[in-house]
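Several structures are given next for inspection.
Derivation of every value follows stated rules applied to the coordinates shown; laboratory data play no part. It should be emphasised that the depicted structure is a prediction, and the values quoted were computed from it without experimental measurement. Cβ atoms are built from the backbone, for glycine too; each structure is taken alone.
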Structure 1
Amino acid sequence: MAGMNMAVKLNNGKEMPFIGLGTWQSPKDEVKAAVRAALDAGYRHIDTAYNYMNEDAIGEVLQEYIKSGKVKREELFIVTKLPMIHMDPKLVKRSIEISLKKLQLSYLDLYLIHLPIPLVYDGNDNNVFPLNEAGGWKAADKWDLLGTWKAMEELVDLGLTKSIGVSNFSISQVERICKVAKHKPVTNQVECHIYWPQKELFEACKKLGVTLTAYAPIGSPGRPERFKKADEPVALEDPIIKKIAKKYGKTPAQVLLRNLIQRGIIVIPKSVTPERIRSNIQVFDFSLSKDEMEDIDKIKTKRRYFDVAAMFKDHPERPW
């Protein structure tokens, strides 16, 4: 994964591969096969989270590849996330230690705060989405985002992670952290694709030296039915994307990923299909012209596929 066009330089001088494997919703057996396919195809960046409940399966494959000499630990870029139930500053170090144990690693390359809103921790580390009476997520009464960030910074000082960042954060939340940060967030991982291009957030983060990482970069076709609506546009079937794909002999997914990478955005397409995993990383052998980038930029459809904030209509830290 060497070569500057395949990695982005972060504000702390570290390099992060432009493309990673997303593993949300991947059951353990499937995620093992997916990580093997990804490593074999040349991926070195794997994105997971405490909340996905698959860190242990990913850890098994990482160890298998490291021990066999197929990859060196220092070639890998492993990302996981602090769950909302562990956002109390006193719980942060313990939480990363749980993740590291499952991943069978001594350090992470990047650790993210998964969402800016803490949930109630009832002492059960597996109850990652505690529910309130109305059936929504049970937010904690107290929160201290900057206190959580300070606890994240200590993880860098302790060598438990090389970099720290955020996920699903708004412009103002990233700005608040950057104002007081000893270690700045290196990235903000958010939903980003042709129908939700995040231009304003991208520019604001860029000014602060913070990259964007796109989840759902190809429109998350495999997301659960509860997130889908009958009339919604499908990014992979967009006529402009299909036309460009035909011209280059590429898949619509490859064009969607290439567009984001050319904007300077890191992408983590999720797949458990080996063929698609291999195809998704084959985006460094072509580039879109200025006119093609502009045509994509002019797409009028605006659609968010994941309204995470709807879970917290009245919370002061609701990100959007």
Structure 2
Amino acid sequence: MVLNADGSYTRLVSFPTSPPKPDPDSDTPALSKDVIIDDTKKTGVRIYIPKETPVQKLPLIVYYHGGGFVVMSAATTMNHDFCDQLAAYLRVVVVSVDYRNAPEHRLPAAYDDGVEALHWIKSTQDPWLTDFADFSNCYLMGSSAGANLVYHAALRVSQHLADLKPLNIKGLILHNLFIGGVERTESEIRLASTGFLFTLSLSDSMWDLALPVGATRDHEYCNLMRGGLDDTGRIKDVGWRVMTVIRDGDLMMDRQIEFAKALELKGVECTCFYGDGHHGVEATDKAKAKELLQEISHFMSSVNGTKSNAVSDK
């Protein structure tokens, strides 16, 4: 990244993007469209619905993408394709949130945007949501930095759930949680340079750009085991179930496991899926992506006490 004279940054590595595809005749597993939330902040959502018009309203997944809080967007192709698969395979409505990136907008800006998106969803009159989404059956899901965002946004709204009605959050899905700290863990040392497109030095750099100026990686936004952990009990108090997805080649796996255990000690009902592969492996490995989708389907059906609605399980 290069700092510009106006205070903005030029990102020297660009990721492919994909446009939304609202046309039913398009070659895509789900239909999608973009909606602006705040034009001034340039925040919005990309909404996905299965191609086949549902006969009843579908569960709602609010999705927050990864990128270390620094790069990528809801339109980034790997995020777009994943949400396509979520909607089509799980038979759900997906709202993928486009939040502000650091360092132009350091944390907690992304958390603010994540919460604002939930309030927009609960009051919107967009027909794709009012006609097809079951607001009473909602899950917050995030990948990497998005999983970190889910946790912090969830803690915020857990104190004011009445303000989100008719939106009823039933569970949190933390996929490859982006987490850190000053003192190195065994997995960080062992896997420091082995990650596919994600190394320990890159993780450190992203936190340097995303955290408030002057903060270290032991700030509560980064090190979830420091400060704010007492608030985790609110997740149990409101009855939310949590699913964590941990890959054995993820340099953050030790921290992710420690955090999942901390949730359980607080009385949170936590489902942990452990699998092989690197951080974000689902973006490049279709078999791993399908494996993840199956696990999410099982988690959602267990929360609701219903049969899985996934395509392959029919």
Structure 3
Amino acid sequence: MFSPTIIRSLSFTASRDWWYRLSFSQAGLRSVSSDIGDGTTMHCWVPKVHTQSKPNLLLVHGFGANAMWQYADVLHHFMPKYNVYVPDLLFFGRSYTTQKERTETFQAKCLMKLLHIHGVQKVNLVGISYGGFVGYSMANQFPEAVEKAVLCCTGICLEEKDLKEGLFKVKDLDEAAKILMPQTPDKLRELMRLSFVRPQKGVPNWILADFINVMCKTCVNEKRELIEDILKDRQVSKLPKISHSTMIIWGEQDQIFPLELGYRLQRHLGSNAQLVVIKDAGHALNLEKPREFVKHLKSFLIEPPKPQGKDPTTIEWWQ
């Protein structure tokens, strides 16, 4: 048996990250870092063999560890039918830029450059949380490059005034940044409480500290600037509308981006969008309810569309 001292010397986070890398490789993807110019390098998991007859699927992560941790349970459901691309956004994983831009617009432009390097002209996309901001911007800037869009728990329709008016659990930007980029076990526990309906209990401080040391210590200032930018002068009236067929997926009890923002987004997009609400799920619904999450992705991306009622814009699915 390992002694407590030896156990504490092991990094469970690094070991799990290694296991995810192995699982991505075994699924048929390879890890590639690409210089896209202007001091910017983007890392992406790309198909070992790109099949021209298959459509392409882009999986865009949100704040958190890196892309692997958010999409590990999704890969095998889509690899047979899609060429799957899983990038790390700038300042996450192995992606970085020396440029000063922090907008989702810039992130989206960098994603398009990355895709073009790999010969990809058109994708279906899935964006979770912050990844949804980037995916939405990509669909707006490059409408011909996007076929269908899935936007999950992404507060695209938030307004700067929402923070002052009490829509969120946090009272200001500083508090939001400390939770989304936790630097102490207590802040990581708070993030877990806000992200999950039933957060795991009894996790010792040393495991939480290990996760923080491996995943949360790099690019802290840059990530804070990303958060600042999505809040700055944001108004729904200024948000352009995308015309793509869109599925919006939300956790009923999301405390990071409350469900009200899902209804706003569905109203903003109108008949092009359908809203799916997953019961007993929070912000991290892809981790908390993976079977339901994948079920809805497959129903929208793979299965033929089912006949809708007279008002397809107000669909909600309760699981």
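The figures follow:
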read-out	value
Entry that produces 29, 17, 6 once semi-axes √(5λ) of the Cα gyration tensor in Å, for residues 184-239 alone is calculated, selected from 1, 2, 3	3
Read-out mean count of other Cβ atoms within 10 Å over residues 48-55, computed value 22.2, structure in 1, 2, 3	1
